[in-house]
Structure 1
Amino acid sequence: MKLLEDILVLDFSQFLSGPSASLRLADMGARVIKIERPVTGDICRGLYVSDAVVDGESTIFHAINRNKESYQADIKNADDLKEIKNLIKKADVMIHNFRPGVMERVGLSYDAVKALNPQLVYACINGYGDEGGWKDKPGQDLLLQAVSGITFLSGNKEDNPTPMGVAVADILAGTHLVQGILTALFNRFTTGEGALIEVSMLGSLLDFQFEVLTCFYNDGHELPQRSAVNNGHAYIGAPYGIYKTTEGYLALAMGDIPHLGRLLGCDVLLSYINASDWFDKRDEIKLILKDHLSLKSALEWLAILEPADIWCAEVLDYDMLMKQDGYKVLEMEQEVSIGNKFLKTTRCPIRVDGQILKSGKGAPSLGEHTTAIRKEFDL
């Protein structure tokens, strides 16, 4: 299903944030051409998150650049830049994630590009916005997590600041950029005009924390306090958290503490009848739960709690998850071809009219489509 068929996207971005946005557009049927520098190409080709390598390049590059084409060009070279500008005249969307000022210096600012193609949607991601003292800082995910406040939400009260174990700033910024691009494309059908879409990774991380930040804004600027025991959410009381059992781990979400005590056979919890205590005395309650839940396995506790409609779950690693029917029915895996090899990766999580959006086309080799694109667009 090609929902965005006939939409041409030029993607100048590298690594994760911008390419994750163009990946989603490609999943939905857009034609995406990666504009890559000679020799090295997208820096993600050589950045490894593990020792897993496919065709001499990182698995993450192949995962995030499937179903795209590669055009090799040096935008600092006058002849190459002329070809790129001719290509821009025929594009619908242009994406980049360079630091502020880079595209202006090579003559591809929004105003310059708009003069070439007034209908173009010009979409860019940067780390901290294009103004202020932070604008030239590197937009790297861990560094963005560090300054955004989010590292004080995970882990327990006495733990060091704890980052999320995924590139959350990159992926959220890419998601927000896609939302902006699709909105601008829709508006173009009415106005005939393109638009400038700007997303900062810091802004995306702050939006991601809207729940806790809104509490902070309106609660006398009191900092969120992680619970000392089994923290799961800085603003939610007991029993919210993950608990170790004799075998495996059990996640408990919100719940009535006395009711939970009756189900678990933990009489000491019956005295916590005031709901306000579930937050004010959450560490006290969680210590009781921590000790009590260590008496049986996670599956034994689930057999008691799930029939009573308590919000709970077994904590799974990837091996355990992939054995579950709940994982299998989603059909989240797909294989893409890379030369004579195949790479298993995830698919687009969106279904349209019940149809899964998949593509078997893997990431391109550097400059693989340069000659064909030059010929097709008479560059």
Structure 2
Amino acid sequence: MGVLDGIRVLDFGRYIAGPLCSSLLGDLGAEVIRIERVGGGEDRLTAPLGDDTDAGAGYHAFNRNKKGLTLDPGSPKGREIVRRLVKTADIVVVNMPIDAITKIGLDYESLTAIKPDIILIHTSAFGTEGPYMERVGFDGIGQAMNGATYISGDERGPRRTTAPYVDVTTAMFNAYGALAALRYRDQTGEGQKVETNLLRSALQLTNATLIEQALVQANRYPGGNRMQGAGPSDIHKTTDGWVLVQVVSEGLFRRWAKLVGAEDLIGDPRFVTDELRGQHNDILSARTDAWISGLTTVEALDALGAAKIPAGPVLSPQQALDDPHINAAKYFYPREYPGLPEPAPIIEPGARFSKTPSLRGRPPTVGEHTDEILAGIGYSADEIAQLRAEGVV
């Protein structure tokens, strides 16, 4: 039994921030209906997996535990389908600009006119206030604007990451907001609108750096892989790969110094606090480089692990799939899907529950459950056939 059994979610999301939110709610037992345009949404083939399947890697990653419905929500008959669906729903998830959702009747005022206690989860790039509110954006824009891309750069310029951490963080805030809104509805009988945006999520992630800048003007500089507020913290080359070593606190620094033969640095005025060690990370990185350069990745990690120093290998995507710990811990749940040569390794949700297991199903194919969903809101087989003939679904 899922904790959200009996809750219906209409997912009008695309790409990550909306769809992943809905998948997280589906993990908890909600019935999620993904609604995409006829023929399939624009995010369906992100990171293609071949010509024999209708879904890319991005779609698999962010759309588990859903039923699939195709629909033209802007057409008169499509609007009627949306109206009937909203009457049966608890939560509507959309991530698109406010003018776009208003145009197709998915704004909060339109939804509450249909179902007064509905919960709307609305995500945009920049929010609904301020001079950027009408602009569109993706994950990378948030990364660029929160300070992280600047600080992560090096002499070659700023560096963003390809991992969509702003989108994923926003999706988690969406799910968090949905759960809180459901609890509020339980207490009061009232629904509400929950707004998130990519830029605010991005700033959440760098808030400590921004507080530091506001109050003491630290003026952090592009430091590449090196941590600026502690050290040693850097990525180091072994004989057969790379290892990240991250030392924070005096106790860890002393253990590191003893391990790499740098006891002479203990008590040195340049290294007596985390902040000072961060300022002199070039010296500390050089000492780690000298120690690690003759070791294999396994040898280095074994020695660092024995000394209780935080460290990890820099893995390629294939190495991550092959990693013995990742496999032993069962982080992935392979799921078959039409047209794939083998099951897709879909990640287990970040929170593992002892009494409410999650991850029940694979993502839906294009419009896989359209007939079933329409029949459930009162359409006959003949009516559904007519809607198909007219391109409404």
Original post:
Of the structures labelled 1, 2, which one yields 12.2 when mean count of other Cβ atoms within 10 Å over residues 151-158 is computed from its coordinates?
Top reply: 2
Subject >> Structure from which 2.5 was derived, distance in nm of label points 7 Å out along Cα→Cβ at positions 31 and 95, options 1, 2 >> reply: 2
Subject >> Test item: distance in nm of label points 7 Å out along Cα→Cβ at positions 47 and 207 calculated as 2.9, pick one of 1, 2 >> reply: 2
Original post:
Comparing distance in nm of label points 7 Å out along Cα→Cβ at positions 87 and 127 across 1, 2, which is largest?
Top reply: 2
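Values in this text are rule-based calculations from the coordinates and carry no lab data. The structure displayed is predicted, hence computed values, not measured ones. Cβ atoms are built from the backbone, for glycine too; each structure is taken alone.
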